[in-house]
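There are structures below to look over.
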Structure P
Amino acid sequence: MIKECTCIRVDGLRHSVVRDAVAEEIQIELCINGDLLRRVSLSPCHIREFIAGHLFSEGYVRVLEEIDAMHIEGRRANVTLRGAGEQNRKEHAEKTEWFSVGRDAIFRAMRMLLDSDAHRITGGFHRAGVFCEDGTAWMAEDIGRHNAMDKVIGHCLLERIELSRVFVLLTSRISSGLALKCSRAGIPILASRGAPTSLAIEMADAAGITLIGFVRGERMNIYTHPERIADLTLTAEYGL
């Protein structure tokens, strides 16, 4: 997932030839029932999780059982779906079920998420993590923030983890596309070290998702559905 390349490092008036660690990027062909769906650029790890999560979060399948087979060989992944593949795609979002966590759980989870050697070495990865009620967690890194999200969703699907009983943390900006993935998956809480966009906030609010940005140290901004933060005392003055 990390490769080395040669570069010229400039420091003021000095320069030197050095070896630098960079994030590895590959491109795979993702096919459904033998037909090319798209070419995807991503980091070469957790490919099965990415494919399962991508097809689910983009609405091509509603349950894992709709994936009849998955064959990955080299830079080509062929998935056999039960049904008509592209025609299976669902565009509507789901309302999330009730689930809550304490603020300290989110702060602890963010510290775990940021503990990444790959990011420290290269500066080239986004990271996503899924955190369960029993304290277990699983994290994925990728050059693309949407890919990292798909990987953690795919992990939950393959491991039969109920997506309505987890919360997800990111290191990146929260765009509308990421909010939509959470909505389709039924994930109730999405938080990030970065900022959300206005459309992401609107989508999260409509879907019943608690959207949190700027989780840093013991601070965070809660934009939608703060009632899911169990130890937060709310009064009518907040208007959320």
Structure Q
Amino acid sequence: MLKIENLNVKVGDSLILKDISLELGENERLIIFGPNGSGKTTLLKVIMGISGYEILKGKIFFVNKDITNLTISERAKLGIGIMFQNPPKISGIKIFQLAKYICDNEEEIKILAQKLKVDEFLRRDLNVDLSGGEIKRVELFQVLLQKPKLLLLDEPESGVDIENISIMGSVLNEYIKETKCSALVITHTGYILDYIEGEKGCVITNGKIRCRRQPKKVLDTIRKSGYDKCEECKWKKE
């Protein structure tokens, strides 16, 4: 499904990602851990093709196609969708207008909106006057309407209370099981693992992948010993 080979990425004068290589098969979830500023979000944005990131070396393949130089829209059409950690607020664009642009089936829009409890917000401007949890639910609503084959989720539970995590986690779990899509999920808390079964886990520190293990084992190590322990582990598998 997704293959990254020796990816090196620079932002300005700083080298952010260093020799990143990973593979994700169909119907697989990779859970990514790491401290703030380690390069996790950069990795997701580079996979999506967002501007401002210079690829110095390496390739990105999706469904056996080299997408390294494709535009965001081209990648989205291939089936990649991203849920941002901090989506923008945009006045003048109604949530329902955007939903209709993404999906022309009003019944599907209605059903998903009800599941994510965003149906009461559809006539509002995008993310304007919404709480943090409501914004995250609206963001997930938009992404799932795209019906992606690969989900890129940047800290979906960040700044969200337990009730909102439960709503989003349940809908995500249902979507993944129904579509058998793959996902790259960044998490700090690990709460999303109560809803998404991750087959693979890794830690990124200082722009490098340090560890590859079962996600809950990675999380347990981080909770007990912090990220310093992860620095000692490279390519370890269990």
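Points worth noting:
- Structures P, Q were shown, and distance in nm of label points 7 Å out along Cα→Cβ at positions 11 and 59 at 2.7 was computed from Q.
- Each of structures P, Q was scored by distance in nm of label points 7 Å out along Cα→Cβ at positions 123 and 203; the highest score is held by Q.
- Comparison of P, Q by distance in nm of label points 7 Å out along Cα→Cβ at positions 35 and 139 - largest value held by: P
- Ranking P, Q by FRET efficiency 1/(1 + (r/R0)^6) of positions 51 and 187 (r between Cβ atoms, R0 = 30 Å, to 0.05), the structure that comes out highest: P
- Entry that produces -7500 once helix-only ellipticity at 222 nm (-39500 (n - 2.57) for each DSSP H run of 4 or more, over all residues; to 500) is calculated, selected from P, Q: P
- The greatest value of distance in nm of label points 7 Å out along Cα→Cβ at positions 3 and 211 among structures P, Q is that of P.
- Which entry (P, Q) yields the derived value 25 for relative contact order in percent (Cα under 8 Å, 6 or more apart): Q
Bear in mind that the values in this text are calculations on the coordinates, not laboratory data. Just so it is clear, the structure is predicted and the values come from calculations on it, not from any experiment. Cβ atoms are built from the backbone, for glycine too; each structure is taken alone.
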